[in-house]
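*Asks:* Quick heads-up: structures coming right below.
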Structure P
Amino acid sequence: MGLLSAVWGASYLFIKVALDDGVQPAFIVFARTLLAAFVLVPIAFARGMLGALRGRFGPILFMAVVHVSVPFLLITYGERHIASSLTGILVSAAPIFTVLLALRFDDEERPRGIAAAGVVLGILGVALLFGVDLSGDATALAGGLMVLLASFGYAVGGLYLKARLSDVPAVAIAASTMVVSALLLTPAALLTLPSESPSGTAIASILALGAGGTGIAFLIFYTLIATIGPGRASLVAYIAPGFAVFYGVWLLSEPLSVGSILGLLLILSGSWIAAEGRLPWQSKVAPHAPAAHEAA
């Protein structure tokens, strides 16, 4: 879990390095999804899981657009205007959106009792970030909104997966959505080909982002779900943003304000309370554990 958190948290660092070298966002996302597909498709094929995708092109296309292509593009375009550490913090708001959407679309995930207070806490964290770190700068505000919209896409995709693809192995979903996303992004990638060869650092960052931060990260995550259960595996969502902040401040010398720290704490605390429906010191009533592919 520590390795997965470190890898996922580094994704925003890799994006920032490639952007700073002049690589266009659309090309970064295309390369990211293509490299992830090269990692995931052979694994799904070797495990005989691709057959479960028959007759599921519509839902896979929806997931590729809403849960992969568009969020990846929004994050990458948004990160041109805000720090990688702040990007990692804002993406962590996805569980808050999941709970809010559940009010209308998923009674099982609907917040009850203290969980509703967690939603409010998370929203206050987002408001704090926009009021303190992004105020007074129109481009930074636009970048922050793009990243926040990406986290909304993650929430929509998660609920849709549960409703329409819960019987399909998670690795097959991940592999197929990466393939479809790469195909959808091919025209944009061709239009944004680098005019000159990127630096070795930028190329290494894109390779690490695609093969490691996307492909291998998905593989580790699904392995964790199968071995330690979906509940414990989901804790990575509350650890990765801390790595994103650490990398941004330590390696990129990004500023870390008090507002960012408080916003991070509020969002993560609120997300945890909203998802768990309890305070940290309260015991958890264990529900029926879903299968690995149901919780992905």
Structure Q
Amino acid sequence: MHKLIIVGSGPAGHTAAIYAGRANLKPVCIEGVVRGGVAGGQLMITTDVENYPGYPESIAGPKMMELFKQQAARFGTEFISADVERVDFTQHPFRLWTDAHEFQAHAVIIATGASARWLGLPGEQALQNRGVSACATCDGYFFRNQDVAVVGGGDTAMEEALYLAGLCSSVTVIHRREDLRASKIMAKRALAHPKIRFEWNAEVADVKDPDKGELNTVVLRDVKTGALRDLRVTGLFIAIGHVPNTDLFKGQVTLHDNGYIATVPGSTRTNIEGVFACGDVQDHVYRQAVTAAGTGCMAAIEAERWLATRE
């Protein structure tokens, strides 16, 4: 039996653990987020973090998560290297299962994050952080004054393209159709921008060159004719959405239509008293390490106050 269990170990989960530990809740952090998940969240595949306050010289994502974990451990957090495979929030205390153990807790903080959708190309994973990215806000600065491309046709893709246009020499938007799915105002802004051009009816067939360890060419396929052509760019930003890691909690807590956990506005409270959600698992707007850490702080404070009322 534990006072508080935190599920997930990215910036949100670790920050929640720091605050909960300082409140003497003796939190347990089960690090894995989903079956096969990576402890540490999306920052574990981020080479350099330059926009987190307090790191003027930048820091590698895995190193940052290591420091977060050390700080949480200093305040008494117990870490379990496992994935939560099943939960039961229908009764109190709450119950959670890994492959080997059952855990019980008076309060639970969900910090399982979200996963970027990728194209699934053979060279895509090899070139992550070497020209291929899923976050312009995170990585765009590294491509200033270069030619880059964005894949997608929704609001996220237009936001990424407009952001990159303020940094890069040119931005090419690659879209499978002849019109954009983005809202009219976002589409209008992107279409009117002098640095943004569009490759319509096109999809990415390949990325080059994994053998050289850097992106220099995106191979485009015409979706109507199948013809291939090369697009010379040094950066490719995949903006086809994110998937919240919430399969584990379906039927347990209320989810939005897009799969993200619904929380009471201005808080991290879910529809289940004693269950809180923070970070990218409930934030489909900002998805930044610093905002995730902020909501992790909120969740720990709210959990501590909720537990105090029960005591």
Structure R
Amino acid sequence: MNKFSIAIHGGAGTILRSLMTKEKEERYTNGLRAALDKGYNLLEKGASSLDAVEAAVVELENNPLFNAGLGSVFTHDGTHEMDASIMRGDTLEAGAVAGVRGVQNPVILSRLVMEKTEHVMLCGKGAEDFARSVNAPFQPDEYFHDAFRHAQWQEALKEDRVQLDHSEGKKFGTVGAVALDVHGNLAAATSTGGMTNKKFGRAGDSPIIGAGTYANNKTCAVSCTGHGEFFIRAVVAYDVSCLMEYKGLSLEDACRTVVNDKLVKFGGEGGLIAVDALGNVCLPFNSEGMYRGWRKNGEDGVVRIYKQ
């Protein structure tokens, strides 16, 4: 059988063992493993990398622990505005949505944008109108209401500030997946609820192809998690691919150059997951931790939270 592999993430930031109860750590670990298994099992059966990354991200979107879909944080107005994107490495086709409300799984909608429109990105009400036209599932506001997220929002409102996912410390709340399938095709997907108390329709890097998500069969597939404004300005996902394509760097060298050198000098914090055309996996981050997991064919899956 040809090589295949998958990697997932559930956000990066100040994720310390001292801030995590044993029970909560187990819940995060189980959530990551469920998403990893969902994607891996599809790849093992010969499914496409596109199907695998979509399924893995849907699993994370349906878990309230992660800031995407069901677990999305509150905006300044008390709503939930979600962003997502997906890209296939064989054709370089991509789909994305930004600022959508009520959509149960934004990553599914992103794929529908890619496959059923001539566009790459749809935003706000227009994206929601399209979602209804293709019968994408919606949920009422109550579905997205989480007591912990609500408390985060109330805290941010009192101080009139935009904050990252965790009130105990910085966490960049994004989920994503990258994969190589047995057919040699790469794919990447990313989804997020953004920042707590965000205003004015703010969107981060997650729905922007080349910033938060990128896939190219010539090089690699990348999904990012970090302070979105920096990842947009540094065009992080595409930069990794460029270093491989034009400078001949390995996946590991390209990832570490971008995350641990260029981003650090630029002031950007976070990480990414990446897989190349040979099935190599790299998961670098310059923060205290990153919810992550990976698995290659013939090997056991690995799930990690803290720096090792």
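*Asks:* Could you figure out which one of P, Q, R the value 4.2 for distance in nm of label points 7 Å out along Cα→Cβ at positions 20 and 132 was computed from?
*Replies:* R
*Asks:* While we're here: Thinking of P, Q, R, which structure, once helix-only ellipticity at 222 nm (-39500 (n - 2.57) for each DSSP H run of 4 or more, over all residues; to 500) is computed, gives back -22000?
*Replies:* This figure was derived from P.
*Asks:* Computing Rg and Dmax of the Cα atoms in Å gives 17.4, 57 for which of P, Q, R?
*Replies:* Here the read-out was taken from R.
*Asks:* Assuming 16.2 is Kirkwood radius over Cα pairs in Å, for residues 92-235 alone as calculated from a single structure, say which of P, Q, R it is.
*Replies:* R
*Asks:* For which of the structures P, Q, R does the calculation of semi-axes √(5λ) of the Cα gyration tensor in Å, for residues 180-251 alone return 26, 14, 7?
*Replies:* R
*Asks:* Also, I was wondering about something else. Taking distance in nm of label points 7 Å out along Cα→Cβ at positions 108 and 196 for each of P, Q, R, which is largest?
*Replies:* The structure with the largest value is P.
*Asks:* Something else about it: Work out which structure the value 0.55 belongs to, where FRET efficiency 1/(1 + (r/R0)^6) of positions 76 and 244 (r between Cβ atoms, R0 = 30 Å, to 0.05) was derived from one of P, Q, R.
*Replies:* Answer for the origin of the read-out: Q.
*Asks:* Let me ask something additional. Work out which structure the value 26 belongs to, where relative contact order in percent (Cα under 8 Å, 6 or more apart) was derived from one of P, Q, R.
*Replies:* R
Rule-based calculations on the coordinates, nothing more; no lab input. This is a predicted model, so every value here is computed, not measured. Cβ atoms are built from the backbone, for glycine too; each structure is taken alone.
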